[in-house]
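So, here's a batch of structures to check.
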Structure P
Amino acid sequence: MCRSIHTLHNFEPPTTPAEIEAAALQYVRKVSGMTRPSAANEASFERAVEAVSSATRQLLAGLVATTPPHDREVERDRARTRWERRQAAAAR
């Protein structure tokens with residue numbers, strides 16, 4: 001899975017539209033294999049980003065959390081620790 005796409009469900013404060021859009025953009029980039037589409041593909045690329053964003057908003061609105069919300073700072077620190085471990089392992 002693409003490490004740039006993060007979990008968006010069950011966070012406090014709630015996920016922002018910008019975070020949903022960023023995740024959708026990363027997904028479309030990954031699936032299409034292009035970072036920036038050509039002029040011929042730009043409209044299709046943008047439609048795909050909007051469709052994925054819309055589907056993500058619908059999904060998040062319909063999910064029910066059964067656990068307490070995650071703290072963004074704690075999750076960011078955990079991700080940073082995992083990244084540091086990967087970097088240390090790669091350096092060996």
Structure Q
Amino acid sequence: MTDIIHHESQGRFECIVDGYRCELDYRLTGNRMAILHTGVPTQIGGRGIAAELTRHALDTARSRGWKVQPLCSYSASFFQRHPEYADLLG
């Protein structure tokens with residue numbers, strides 16, 4: 001997969017895969033990251049790109065001591081499938 005870039009001033013993690021932009025948008029309030037949207041174009045769906053973006057965002061949150069509020073449906077389902085990140089919920 002292409003490198004994931006954190007555009008902190010925009011509240012976004014993104015990567016380009018086969019010419020398509022994939023993103024995870026968030027809002028940071030204090031030390032709480034609210035994940036607002038995870039988007040991967042249908043043309044490149046099914047490759048685990050959304051999972052990689054989410055994992056990268058959650059690893060960033062963990063390293064910075066942030067709690068996470070999964071507001072988009074994808075991020076909420078990711079937490080259900082990956083209990084190793086449950087400590088970040090808050």
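Which of P, Q yields 37 for relative contact order in percent (Cα under 8 Å, 6 or more apart), as computed?
Of the structures listed, the value fits P.
Could you figure out which one of P, Q the value 0.20 for FRET efficiency 1/(1 + (r/R0)^6) of positions 11 and 43 (r between Cβ atoms, R0 = 25 Å, to 0.05) was computed from?
Going through each structure in turn, the value belongs to P.
Right, something else. State the single structure among P, Q that was used to calculate helix-only ellipticity at 222 nm (-39500 (n - 2.57) for each DSSP H run of 4 or more, over all residues; to 500), giving -21000.
Value -21000 for helix-only ellipticity at 222 nm (-39500 (n - 2.57) for each DSSP H run of 4 or more, over all residues; to 500) corresponds to P out of P, Q.
Right, something else. P, Q: which one has distance in nm of label points 7 Å out along Cα→Cβ at positions 35 and 51, as calculated, at 1.3?
Q
Which structure, out of P, Q, was FRET efficiency 1/(1 + (r/R0)^6) of positions 19 and 59 (r between Cβ atoms, R0 = 25 Å, to 0.05) derived from, given a value of 1.00?
The read-out comes from structure P.
So P(r) over Cα pairs in 10 Å bins from 0, in percent, computed for just one structure, reads 14, 36, 31, 17, 2; which one of P, Q is that?
P
Throughout, read-outs are computed from the coordinates displayed, never taken from laboratory work. All values derive from a computational prediction rather than experimental measurement. Cβ atoms are built from the backbone, for glycine too; each structure is taken alone.
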